[in-house]
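Undergrad: The structures considered in this document are given below.
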Structure I
Amino acid sequence: MGKVVVEIYYTGNNYCAHAPALMGCVSTATTLDEMKKNIKEAIAFHVETSLGENNFIPEVFKGDYELEFKISTEALLNAYSNIFTKAALSRITGINERQLWHYASGMRKPRPAQRKRIEDGLHRLGEELIKIGV
């Protein structure tokens, strides 16, 4: 089964997504879950239409494939802002709360090392949550 990367970004009011392997296939939505659903539908429609019109389609789309979502830091911080406050994220990542606000607003883009700190902090939290009830 092939994998298709879908990149998701936050544009200030909406989430937007595209599949780089499928030129011109984009979608928008107001929530991350809605975005994932919309882009799945957009890809399926794009592939079906392209195949029906004998247009070029990358080989991966001619068989079974699964989507691999790559979510930007900005999109991630906004998607879960009602679950994790910036203060809580600051405690689990070690990144200044004000800096997290800048990342969420798009005013600044995190360097790779900062993205890794956010990712690692969330992974540590997830590992601790999995241990509950053991």
Structure II
Amino acid sequence: MIKFHDLKKGDYVIADNDGDKKRGEVIDLNNDEKQVCVDTGAQGFWYETEQLSTIEITEQELTDLKFHKHVNEDGTVKYSKGAFRMLTPKEGDFSRMEIWYRDEQRHIGTPIPLNILQNHFHEMTKVHLNTESFD
């Protein structure tokens, strides 16, 4: 389950409609009813937060989001999208990371799901993190 206050328009989540789980994008939020409208490809449907789950950050997710990867000599891995940078301890390890954009830097000491990374990206760049290029 995802906390309602952790969701923003543009976030990617997994929506569960009676066992049929599909990846989708949050397109609207109903603050009064604490419901989330998710577009899973055809159109948007409203879900309770109990019907939503997070997506784990993986190498493939970052590739799909158009991040460029650079393995450093010390084994750390830097991912970049435009001026946004993310440094992880080693390849495939997203348990902690350092992110920065221009002069703003954040240290994340625990694993976070993709939607939280998207929220950090948006707060820092004022642009939604999605599959479009950001160069």
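We did not get these values from a lab; they are worked out from the coordinates using the rules stated. Since this is a predicted model, take the numbers as computed values, not measurements. Cβ atoms are built from the backbone, for glycine too; each structure is taken alone.
Undergrad: For which of I, II does volume of the Cα convex hull per residue in Å³, for residues 17-56 alone, calculated from the coordinates, equal 52?
TA: That value comes from structure I.
Undergrad: As an exercise: mean count of other Cβ atoms within 10 Å over residues 41-48, calculated from one structure in I, II, equals 16.2. Which structure is it?
TA: Traced to structure I.
Undergrad: Of the structures labelled I, II, which one yields 28, 15, 14 when semi-axes √(5λ) of the Cα gyration tensor in Å is computed from its coordinates?
TA: II
Undergrad: For the read-out helix-only ellipticity at 222 nm (-39500 (n - 2.57) for each DSSP H run of 4 or more, over all residues; to 500), a value of -4000 was computed from one structure; give its label from I, II.
TA: II
Undergrad: Comparing FRET efficiency 1/(1 + (r/R0)^6) of positions 1 and 121 (r between Cβ atoms, R0 = 30 Å, to 0.05) across I, II, which structure shows the greatest value?
TA: Comparing I, II, the top value of FRET efficiency 1/(1 + (r/R0)^6) of positions 1 and 121 (r between Cβ atoms, R0 = 30 Å, to 0.05) belongs to II.
Undergrad: Among the shown structures I, II, from which was the value 20.0 of mean count of other Cβ atoms within 10 Å over residues 73-80 calculated?
TA: I
Undergrad: With distance in nm of label points 7 Å out along Cα→Cβ at positions 65 and 113 derived from the coordinates and found to be 1.4, which of I, II does the value describe?
TA: II
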